[in-house]
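Right after this note come the structures.
What follows is calculated from the coordinates using simple rules that are stated; it is not laboratory data. Given the structure is predicted, the values throughout are model-derived calculations rather than measurements. Cβ atoms are built from the backbone, for glycine too; each structure is taken alone.
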Structure 1
């Protein structure tokens, strides 16, 4: 049963498309410390359907009108990637906290500008890297932080499957679409190499950073065959560890995501599932001191609800921020730009040296 706290964050969701329908509306309704106060979308038919289904307190056709509501405390930005920065800026300038879908933006300079506004706003901005709220990966991070000692090497992979929509269509509600939905000027899927990096590579990069810290250099290769894209990326971390990242869209097999991490006092292996199964990663932590394995259950696999609860807990009670902040978002975009540059040049690229769009 859902047990709501007395004091709850009043949240508005910008955008009523599939990601809001699959993740954010339900998260607001189920979160113990947040409520779905408002929804906003330009498409009247979509807005009306979502209002009837989710019963928010307020419904808005215009973003400025929602931001002007003094009862609204925070905004979830669930729009196309190209709109993330502009929407976040408007919310911060209106005095609202922001939970923005990943990636933070599509170019380094726009995210740098957003970071400056965040710093001066006094408001919280969290990037929606919900895998940081996977209980299995949280247990892995805790072991890295508290017991692993020095890190040696990370191997991590994120391989989408040709069968993923067959599988997810069976567990997700049928999305409600609208011909009147606001879309970017340019079709994001016109360049699949860029689109896959932003949509999927952003997850892989953030997971690597979540466990191993700052990345300083990448060397990447990319190939495309029979409509599938594959990146192999060798990475160097600031702590001296090395890594290898495999991003493949799409493999001819089941969804294939996970990692191995070798350290001074133990190692970690993890298998991560398609997020729409709401199943925590299977994580095994090996402790060298007594030659034993630990495998946390991670019974609560609703990562989207958990990230909203963490966001609200920081705002309402000053709890330490558990999610990705704007610095993490900027680092992720910078890493993706460096990967793209390395693919073009065939050379190693230092993250400090890059600029421009993904």
Structure 2
């Protein structure tokens, strides 16, 4: 197979699901003997600045004519004119985790601007890869791409350590998500305050530097509810430390308004955890039936009710954990996913 040039916005080691997906695909391609050149594009994305524009233009100019080119959508869809300039003589595959315009909290004019940028960029792509069937349908519904131009390559999971045996003490809740508005942390704090009479502790594990204003607002919400001793802000963690958090948890919780896939749900399933989540975006599809409880996004009372049920009812929590472990048997591993991705590049 031809060598691959894989371009991402900023550093590849960023602790988000999208970058984890990119890293796992790259590792899988390399494990199968495919040469992969990684280009970490400088500049601001998705509202691109001059540095970003120059970085993408230079990177595409430098690409070998025989390389397969993959650009993460966060970068490609920010700069459709640059993509168009090079797509005339290069086959460019764009990887979309979710439409840029679907990010939570965008002003209407910003949303419309990003929608138009993404439409122009994807029109230049030789092919579009997405990480969920939900996102594929979403691109078609937004008139961003035709169904025949899209291939779904869903994420895999890494092998995981076995969970620790249940211990006495508070029920241990775990939320793994970057501290950004779309992930719903403030809504989760509101829900946790409604079950404060129950015995629990909750760890928020995720990047707290991506959106400093939101991280500050989450901290203030925790303080306002008097939950400083019970909700712990743990920051981003490496994979080994993160596995430890999963292994110690009793319930996984995610309050996202929207997900293009929701890889952390797969991770929670891989660890056999009962789950409380929302049905935002692709989560309605990602969440395995019976593995816990899913509620509508934005409904703090419903989220609190689901948490109350699984925290207080150990039998129901056990049934949800059993369903999660059963779903684990159907999960894909990353080498399989990387080979599926490679097949797209070879077609």
Fill in the blank from the handout: For FRET efficiency 1/(1 + (r/R0)^6) of positions 214 and 334 (r between Cβ atoms, R0 = 25 Å, to 0.05), structure among 1, 2 ranking highest is 1
Completion exercise
When 1, 2 are compared on FRET efficiency 1/(1 + (r/R0)^6) of positions 126 and 190 (r between Cβ atoms, R0 = 25 Å, to 0.05), the highest value belongs to 1
Completion exercise
Output 36, 22, 17 (semi-axes √(5λ) of the Cα gyration tensor in Å, calculated) maps, among 1, 2, to structure 2
Practice task
Consider the structures 1, 2: one of them gives -13000 for helix-only ellipticity at 222 nm (-39500 (n - 2.57) for each DSSP H run of 4 or more, over all residues; to 500) as calculated from the coordinates. Say which.
Solution key: 2
Fill in the blank from the handout: Ranked by distance in nm of label points 7 Å out along Cα→Cβ at positions 38 and 318, the structure on top of 1, 2 with the greatest value is 2
Practice task
Identify which of structures 1, 2 gives the largest calculated value of relative contact order in percent (Cα under 8 Å, 6 or more apart).
Solution key: 1
Problem - Of the structures 1, 2, the one that 2.2 was derived from, the read-out being distance in nm of label points 7 Å out along Cα→Cβ at positions 254 and 286 - result: 1
Completion exercise
If you rank structures 1, 2 by mean count of other Cβ atoms within 10 Å over residues 70-77, the highest one is 2
Exercise for the section: Have a look at 1, 2 and say which one yields 8, 27, 26, 22, 13, 4, 0 for P(r) over Cα pairs in 10 Å bins from 0, in percent, for residues 54-237 alone, as calculated. Expected result: 2
Exercise for the section: Looking at distance in nm of label points 7 Å out along Cα→Cβ at positions 86 and 198, point out which structure of 1, 2 has the largest value. Expected result: 2
